[in-house]
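Multiple structures are listed underneath, in structure tokens.
Nothing in this text is a laboratory measurement; each read-out follows from the coordinates by a stated rule. Note that the structure is predicted; figures quoted are calculated from it, not measured. Cβ atoms are built from the backbone, for glycine too; each structure is taken alone.
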Structure I
């Protein structure tokens, strides 16, 4: 969605989709706006609670059934297992995605890893198509005037025909570009504390082959999951940047993490958006 400053000011029920890598400030901004009549829609939360809830629980139960005591309790319906996902605790989702490599180091086979990656992709697509419905709920049920769509960092990698056009129809897309300092900080953080991530299959295949050549590894089952995740993240980060930029160029606007860090309240955010719209004319 592209607007003039005048049309943006007159937009009675604003909806903004925040695009960018994890750690650039999307959720921080969303939490600020929640205090000022903005409904916070977390794509990752929706993925975990609606579309991956059952696969996550199945995975947990599969592990639990390997323990005789838990197996007996589960089969006799003496206990039950449920997720406790919140906006600030999405660990069940990342744990389900997991890491690729040696099963003795909690890694997964390539087949299982790709299966879960595809489930996450389909879940993220579905969660984005839910946005208009939640915009309606936010207004009619909860009484919020505005809507912030806090999406996962992998949105740019879904390659789902029509999806970005769909989001652009219903929202103003705002790409948050990391400054060089913040980019270095995000990469350093992810290298020191690697987390499971979503990868496009073509990207994964290329990077996996390059990593195995570099390390002299012949089988995926010999990969150290944490080492591969550390190694691949800088490549993933840089591969996503042109994808974000292309989306913003066609459908939205761009701000930097430096600009966003100065936002302390709704008034600051609205002023920043007007500046961004004005300079893009």
Structure II
């Protein structure tokens, strides 16, 4: 990998997505909306469109810059969902939310081409691909067609089996290499708005996750904004003596703030107000 040039040491922080100026020169919050019955943290809460919309309004009020809408759980052990069902869960929410909040950026959290296309047709600004172009490499041409952005996350294996025996020789260098290759594919296809994500918890052991978090600053060398998704994840529960999901807020904030110190540009969170407050404190101290 050629990641040592001066150009790559300064990640792009501003670009245009579907005609809108996107700016992460200051860190931003991405709020999570799972329209699923089985997501690990909020499964079943927002399967009703009105409840999902109410939650989006709350997150916007609390400071979300991006809203990430997903219709298929990617928690360890989860079962895949047919694309028709995923479309039914997500597109009506996206259509209403994009109309109500034209100033907000919206992403579709999917690995399926047909779902992503429907979301972009509804006005979504980003595809958030947790497979890192492994399942739908044609996302690059789709994003180029719509002028949309692409969030590229590293994962090893399928959600159903990814935590059974994840293995790496050097997790940090291997994840960076994976993302570097995916970024090049997107750039070659004409995608200019790219965000990278090391994929904490996706085919990684506790040791792998900690190594990635300790070296998060290394991902800035890829040349694009870094998204950090650690909110309420199982590694926090394990560190906190098997704390259940609803008791992981402080642990989430601690990891997110450390991520800010290492240059994380976007925090993908369930608890928007607390993450936004952390960014305000970080900005007061460091910017």
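When relative contact order in percent (Cα under 8 Å, 6 or more apart) is computed across structures I, II, the figure 33 traces back to I. With FRET efficiency 1/(1 + (r/R0)^6) of positions 11 and 235 (r between Cβ atoms, R0 = 41 Å, to 0.05) computed over the structures I, II, the top value is the one for II, the highest of the group. Match the computed value -12000 of helix-only ellipticity at 222 nm (-39500 (n - 2.57) for each DSSP H run of 4 or more, over all residues; to 500) to one of the structures I, II, and report its label. Corresponding structure: II. Name the one structure among I, II that mean count of other Cβ atoms within 10 Å over residues 139-146 of 19.5 was derived from. Answer for the origin of the read-out: II.
Can you rank I, II by volume of the Cα convex hull per residue in Å³ and just name the one with the largest value? Working shown, then result.
On the way: I: 142; II: 117.
When volume of the Cα convex hull per residue in Å³ is computed for each of I, II, structure I gives the biggest number.
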